[in-house]
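Nothing in this text is a laboratory measurement; each read-out follows from the coordinates by a stated rule. Predicted model, so just to flag it, every value in this text is computed and none were measured. Cβ atoms are built from the backbone, for glycine too; each structure is taken alone.
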Structure P
C-alpha cells in the first residue's frame, strides 16, 4: 500500500506541477499513449531478449512481492523456531534417529503438520530435513555444514534476486529508449517541415514526451520497483538464515534453548520475537 501511495504522490507532483505551471495537458494526453507504447514495448522487448523463460517467470513472481512485502512476519519466526526447538530437543533426549521419521516424510509428520505454512514452503522444509539428515549421518563438523548451508543460501539469494537485477537493467535502458522515441518523433516532424510553426511546435513537443516517458519510467517506476523487490528478497532470506544459525549452534553442542536464541537473533529486527514471547512458545512444545 505504501508503494502505491508513493507512486501516486510521484504522479501528482510531476503532472500536477506541470498543469499548475501552465503546461499544455492536451499535448501530453495526445502523445502519451503512443510514446508509452513505443518506450514500454521496447523495454519489454529488451527484457525478453536478455532473459530466459524461467528468468521472466521469476521476474513476474518478484513483482508480486512489491505490494505484498516479505512473506514472513513475527509469528512465522516464532513457528519456525518452535519447530526447530522440537527437533533439537527430540534429538537431545532420544537421539538423532528419533527425528528420522519426521524428516523422511515431512508431509506425514505431526510436527510439520502443526505448522502448515512451513510445510507449504518447499525450500524451508527441504532445508530443515536435508541438514537434520546430515546431522543424523554423523556429519557433525559444524564448520563444514555451516559452509555448505551458506553456499546453498547464497545460491538461492542470487536466484531470488534475478527479478530485481533484470528490472534494474530495464530501468537503465529506459532513458535511452526514450531518446529513440524522441528521435522518431523528430524524424516525423521533419517530414512536415513546411507546416506552420504552431503545428511543428506541437509535433516537437509530442516527440519530447518520449524522452520524458523514458526518464519517468526509469527513475519513477521500474528502478524503485527493482529496489523494492531486492529489499523484500533480502528480508525473506533472513528466514532461512535463522534455520542455518539454529542448526549450526546445535552442532556446536549448545542446548536447544541456546540454539533457538541464536536463531532468534538472526530474525529481522521488525519481526524478531521477544525473548519472553519465544520462551512462552517453546514451553508449549511437547516431545513424545
Structure Q
C-alpha cells in the first residue's frame, strides 16, 4: 500500500535509482548553470557563440553593476516588494479568516461557498485578462501598484482559503468550545487560540504565495506599462533591445530577481516544512 524504502528494494531498482538521480539533478540544474555562467560572460564571448564553454573573461562585477547602473533594476525590485508584500499580507489574512469560518462554523451555504473557492482554482486566469483590465481602467487603477495588489489578493484567496481551511479543520472543537464557555469573544478565540496553532501553516502559505506573486509575469504585462510601476519580472523583458539583446545583463538580472524568494525560503525553511507536514501524523 505504501511505497517501499529504496534501501529495501531489489538490486536493479537500487542501481537504477542511484544512476537516474544524479542524471536528473544535473539535467534540472543545467538551465540554472547556463544562466549563471552567462551572467558573468563578456559580450564578446556571447557574440562568438561561447554559450556552454568556460568564459574567456569573467565580468562578474561589471555585469551585475551594469544591471543597476544602466537599467531600472533597482526600481523594478522596489516595485515588486511594494506589490508582493501587501498582496501576501492581504491574501493570507483574508484566507485565514475565511478558512476559519468555513472550518468551524456550520451554516447552510458552507459547502457551496467552499465549493466556490475550490472551483475558482480551476478557472484559467488568461480568460480574465480583458475583464480585469477593463475593471482596473474603470476604477482608475490601471498602471498602478494597487491594480496588481488587488488582483493578486482576489486571485490567490481561493487557493489560500482552501489551504487554511484544511489546516484549521484539524483543530479540536473542544478548544474553541472551552474558550466560548469561559466567555471569550469570537475574535479573541481566533486571535489567541486559532492563529498560534496554525502558525506553521501561515508561514508555509506565506512563502508559497510570495513566490507565486513575485514570479508573476502575465499580469505584470497586462495591468502595468510604465517603469515606475513595473515589477522585476516584466522589467527583465525590457532589457532586451529591438536589435540587440544583452544576454549577460538579462541573465544577471534574472539571478538578482531570484534572490529574494530563495532567501525567504531558506529563512523560513523550518516553518515551511513544519507547515506542510502539520497534521501528517497522529499522537
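Tell me which structure, out of P, Q, gives -26000 once helix-only ellipticity at 222 nm (-39500 (n - 2.57) for each DSSP H run of 4 or more, over all residues; to 500) is calculated.
Numbers: P: -26000; Q: -21500.
Traced to structure P.
For Kirkwood radius over Cα pairs in Å, for residues 40-111 alone, which of the structures P, Q scores highest?
Going through P, Q one by one, Kirkwood radius over Cα pairs in Å, for residues 40-111 alone is largest in Q.
By the measure mean count of other Cβ atoms within 10 Å over residues 24-31, tell me the structure among P, Q with the highest figure. Show your work: numbers first, answer last.
Values: P: 14.1; Q: 9.9.
Top value of mean count of other Cβ atoms within 10 Å over residues 24-31 goes to structure P.
Where does the value 2.0 come from, among P, Q, when distance in nm of label points 7 Å out along Cα→Cβ at positions 128 and 248 is the thing being computed?
Values: P: 2.0; Q: 4.2.
This figure was derived from P.
Of the structures P, Q, report the one carrying the highest value of Rg/Rh (Cα atoms, Kirkwood Rh). Kindly include the intermediate steps, with their values, before the conclusion.
Working: P: 1.19; Q: 1.06.
Looking at the calculated values, the largest one is P.
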